[in-house]
Structures are given as structure tokens and as C-alpha cells.
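Take a look at the structures listed below.
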Structure P
């Protein structure tokens, strides 16, 4: 088996811009799917038949038809934003990242408490882990401490080994 080649990727756009463009095109493909649905109705198909062809439920088909009939093309454009805005601003996240660099390891709970104390924002532990992951930080579960293990276990093993 040959050696695997690793190719460098040229980052023509910042990751955020790339994500924005992906989100826009995903939105556009949703509009395209809805337009196909309407075209099938123009051709005389029932809502049920058209819905099946584009892979949606009958109920969704009726919703799209209603939106098309009341608002036309505009009614077919998905009405979702880009998700819920972050509770922390970009600057606050940068500040948090710098604060976390002051120590080697943090527990999720400690980071949660730090965010609460410093910025007055409360996050779930799940959300804190997502933020840490976005910083490129690794999440690991700590080893459990064995309460039976003597403090000098390593030294004791070295002597007897």
C-alpha cells in the first residue's frame, strides 16, 4: 500500500465566511425544492403526489401551498435566521480564551463558573463544551482518584519493583 499524501488546502475565505456561504446555498436549495413542488402542482399533480416526489410530508406540502398562494415566491423562502445569537460577544469570547490560557486544565464546571462570574452569563455544561471546542480546546474526562491509593504509590512501586 502506498503512502498517503497530505494536500494543503488554500484558505481563500475565512471559516466564518465559508460557513455563511454554505448556509446561504443550503437556504437556496430549500427554495429550489419548494419551487419543484409548486411546478408539480402547476402540472396538475395533487399535493400528496407532489409532496412524495420532493420528499416531504403531505402536511408540509399544504403549508408550502398556503404560503405560495398568499405570498408567492417570497412565501417559499425559509424564515430561519442563523440560529440563536451568542450570549457572549466576540470580544468576550476572545477575553475568555486568553483567561483559559493562564492554566493548563479546567473542568467544565470551573469554566461555567468563570463565565458566570466574569460576564454574568450562564451556560449549560453542554454549551460550555461547545464553546471550548470552538476554541480548539480538547475535552477529556479526568481520571477518577482512587481513595485507597497511598500518596507515595509510585515511589513504593519503584522500590519493590
Structure Q
């Protein structure tokens, strides 16, 4: 399949899926993805600073909104995702193409922030702490090579 076509239809398909899927189910899928992707970091206590604090994530063009926190589970903290929370400390807004660029580290988050493509409101210190942590995590090493290559292609094509 032509990657350009995927870039064109992927956001529409994802947005449609988000609009019809129950928010709780969407959040459970995201939560399981985060727990697997960041399992070693959680075991090391990297996300403990989120305990009791909610970070709202909005992928604007997909209509996807959720909140993330860290909760104790046994001897460690795990990431938890919900559709919303009563008190959100910081909100991060991004579009699908920008998210792809962030995930593949093709564009520096600071550059996106200053170009107003990554919006952070609320407790910017917490947002900065989270951004700095995510900057240290190599997603490439955590994904199957083929999947990461496709993600990179999507991100590159989304720039054009």
C-alpha cells in the first residue's frame, strides 16, 4: 500500500473509530499500550512523580481526549488512563502528524512548543518534567523494527 494514501486516510479512520468506540474501551487500550511500552520505566519509578496528578492529552484532529496518572500497584506505580478526571494538573494538545513526529523523535518537542504545535496549559512545570522524561525514552528500541519503520514513514510523509 502506498504510504501517502495511508497518511491521507489514517487520521479519518482513527477519528471515526474514536468517535464510535466507548471512551472507557479506548482508554483501556491506550492504558495497556502505555503499560507495555513503559513497563521498565514504571518499574524503575520514572513515573512516580505523576502519582495523584492528572495529565490530560488531547489529539485534536482525532477527537481523542484522555487523562493519565500513576498509581501504586504492589511495590511499584503503574500508568492509568481514564476518559476524564475532576482535577487536571496539565493539558497537552497535539495533532496526529505532530504526535507521529514526536513519537519518532523527528522533531524536538521544544521546537514544536515554540511553534505552537504542541500546546501545554496548566502546570507547565509538570508538563516539562513529563516531556523531559519522554525525551529520554527511545521508542525505537521498544517497538518491532518493522512497526517503527512504518511509524517513521508516516511521520515523514505527514510533514509534507
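Could you figure out which one of P, Q the value -18500 for helix-only ellipticity at 222 nm (-39500 (n - 2.57) for each DSSP H run of 4 or more, over all residues; to 500) was computed from?
Values: P: -18500; Q: -15000.
Considering all the candidates, the number was obtained from P.
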Open item on the list: Quick check for you: by mean count of other Cβ atoms within 10 Å over residues 96-103, which of P, Q is greatest?
Closed with: Q
TODO: Taking distance in nm of label points 7 Å out along Cα→Cβ at positions 64 and 88 as the quantity of interest, name the structure among P, Q where it is greatest.
DONE: P
Task: Rg and Dmax of the Cα atoms in Å, for residues 32-103 alone from the coordinates reads 21.2, 67; which among P, Q - done: P
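For mean projected area of the Cα convex hull in nm², the calculated result is 9.5, so let me know which of P, Q that is. Mind dumping the intermediate values first?
Details: P: 21.0; Q: 9.5.
Checking each candidate, the match is Q.
Work out which structure the value 22 belongs to, where relative contact order in percent (Cα under 8 Å, 6 or more apart) was derived from one of P, Q.
Numbers: P: 12; Q: 22.
Structure Q accounts for this read-out.
Any read-out appearing in this document is the output of simple, stated calculations on the displayed coordinates, not a laboratory observation. Just so it is clear, the model here is predicted, and its values are computed rather than measured. Cβ atoms are built from the backbone, for glycine too; each structure is taken alone.
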